[in-house]
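Alright, structures below, take your time with them.
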Structure I
């Protein structure tokens, strides 16, 4: 059959096949496959092409098996011929021998049962390797299979596969695919897939013989803000021979439209990533704002307390896997259980550090700095001994995977969660410090430790509880960071300097200042990095913080206490 005639048949069948797919029975694709296999050899190519536009997930694997010589014809005792693929029998019949095979009927997808079996239910037919001869293919039949497989994804039941297949056909720039895509556009109901269809149709129309059609396609791609089209337009404008003056002007206008749109999208995307990075920084710095800002302790082991929370999340995940299995529904709730575990674990470690070392070093900042630095090194080595030097694998629960796209701006669910969780933690810290007896005691001790002690406040217990609370917040930060990056023994050292910068810039001990500084530093850093690069962006942010502290040494909101006045 001539190639152009084959494509005419493909286009005609695709239109009717796509319209028929919505009303067809669930096994219509399998029925057409069986008919194609049993058809005479000269009719098989046309019968295979009749599969274009039919929505059935069995079409692609069966055609691939046929083309690879893995499709067989099983002849039953009554002479019935059943097209089938072979599979390991043990996957369907546990008692089967390891070398036995069963035939899966193309018509049903299930094993072919032995009509002579007296068992209830009937046992499937078993085959030995190479007992069946694969069905032969011809060159015209292989070309028909190639044509069907090339467009099979357009009618796949999964919208994601449909979209990927449609985009692939658009990038192929073959005019013969245009009728199929237009026919599919008439029946497609998913908006993102319809957008991909319109874009692919316009891509193919760029090769049309009519200039008016090409100009309309260029305008359509410009309105769609297609990045692939932008690359294509740049190639066309630099190519020889150059496009006509009208097309070149239309391409330049579309390029300006596309690039302007994506500049805005990238700005808001960087802004969102900056807010999420600032939220992570805020979670890390909140605990430090309490231990350093309110207690005056320079805790260089704060980053390792955060790692305690991350490893507590890892252990909780493994416990859920052991009890429920990684594929269970219960597994995806492990992170909810890991949050309190991370808080309590880090708080207990912080309590041990405070009782064992820091309680002897209050009002001795240099000694506390050196001592906690030694503690941080000891904790890092402990992590290496227990969990190994390599990063550990923490799998995000299903509800934190993926994301949403709004006006082409991608919003990852895990980053949205971190932003929301940071808001809740800030609210909780504010309530603890301003609406609870512990908060009242903390503020009293901070303002005048001697006077608080004179009126009966047990400053030792307040110090212990405050340090444990700040350490627990670091554990929560580690749990959240485990969903965004790698978890390893040196994870804490990557964030401790940034956390100190946030606390100092916001005003030592001021929660509101910590919030503003964390979000500001995180957002500015993410916006500058695409322009200046990761290293230069961080250097510029650090330089800006140094200049700011020269202007306001006390930070945004300097802390005043009666003991200092």
Structure II
């Protein structure tokens, strides 16, 4: 299967957020599963500066975009089994930042147009093109537009992935011709018109052969007005081709046993280094060194949809618990001012760093005991997966990928890999956070088993890659894996287990399962035996509970 993955960013070349993580890892995972994969990226200044000596010049051509006749250079690089193509135009991409310019619409229209018009300059003619977010939303539109005149473009199936529907690429409809070089019919028939605006995201959703999102729950949420930012009707109309595929993380990079970014390495079999990382984090941030107090970590952009209003409402109640709080992030001024003030009120027990620092974020993942993500909305979320990989138990709200990755702790069955709450309520958040804190303090053996299950959760890209390959294959009326290959490979899943994307597993089947129960329910006291919020008196014969 020949796949071209088109994205505006990809780690390690250029990254600003989750899209960069996905685009840097998923194509590599697809290649490892046997697909022939190439990735198309703009040649940004930061890419040229860091990787310029590793790039091979392929060719150049001129791309027509409306009335413009624009130079486009093509460079390539082979890495991790994937061919990475970089589309060069210094006028558009020789800039210090990736986004945030007044001509972003024109910049990414040029990139999308260049990808389509220069397909025959690539190493292969793709069977599937997977575009991502509004910056590349014009790719399926240009393919459909060119396909009216040239048969070869009709041979390509398109997949469009929504990473965050909030960003839609909205413009004045009168610029359709001059800016994007498209016929007015694209607006007149409603394909790209939404609420009086030219909406690139809507156009891609309507035009693509399949639409994917970054988690099964988010795919369902996008049919609701609360989450869809006015595109809920379009998402419901496209339900027949909508698929939710949970993102993964790079389990080689995020590996506490080998990660050189953390102070002390450790593994699921030897957790000694976890305690050493905790002590190092306390020293680094000026917290009192106390192994019996759980550290609650927050690594987040300080914006409203991350649920920080809930934290602000009950900060004094949170700090009334026997815990320490560490926060790292930057964002809206109101949150920065509030948490700066809160950190001053609880010196020695609360540390607030208003910055983005990768070294410190890894120290928090490795050194904290609990990780708080009370998001109002979260398409997928990677932080909770990284936290679990490092044995830091997540406390999350049940939305998007948070719901799909965190199974709530059940004391009676001794099951689950974290804590979660459903309502967007500061009281509910405080309730489960209190439960987690007291489990850590009063029932260390039960907490250790919970932590182990979190670390055993499978968030590898292999799972996600096979889900995408199943969707790609279904567009050609095929199944993945190929039955012939499955018969040849003893380790491959049986052909009858592969399903077309239309019959993809339900949400609960896509969620990593909790580890096997280590004790029977009879060995664990009922929840009511431990009153909520009351500190238990310790004894040598302590039973395990989750409340």
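Here, each number is a calculation from the coordinates, and none is a lab measurement. Note that the structure is a prediction, hence the values are computed from the model and not measured. Cβ atoms are built from the backbone, for glycine too; each structure is taken alone.
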A value of -20500 was derived for helix-only ellipticity at 222 nm (-39500 (n - 2.57) for each DSSP H run of 4 or more, over all residues; to 500); which structure in I, II was it taken from?
I
Output 79, 57, 47 (Cα extents along the principal axes in Å, calculated) maps, among I, II, to structure II
Mean count of other Cβ atoms within 10 Å over residues 301-308 was computed and gave 29.4; which structure, I, II, did it come from?
I
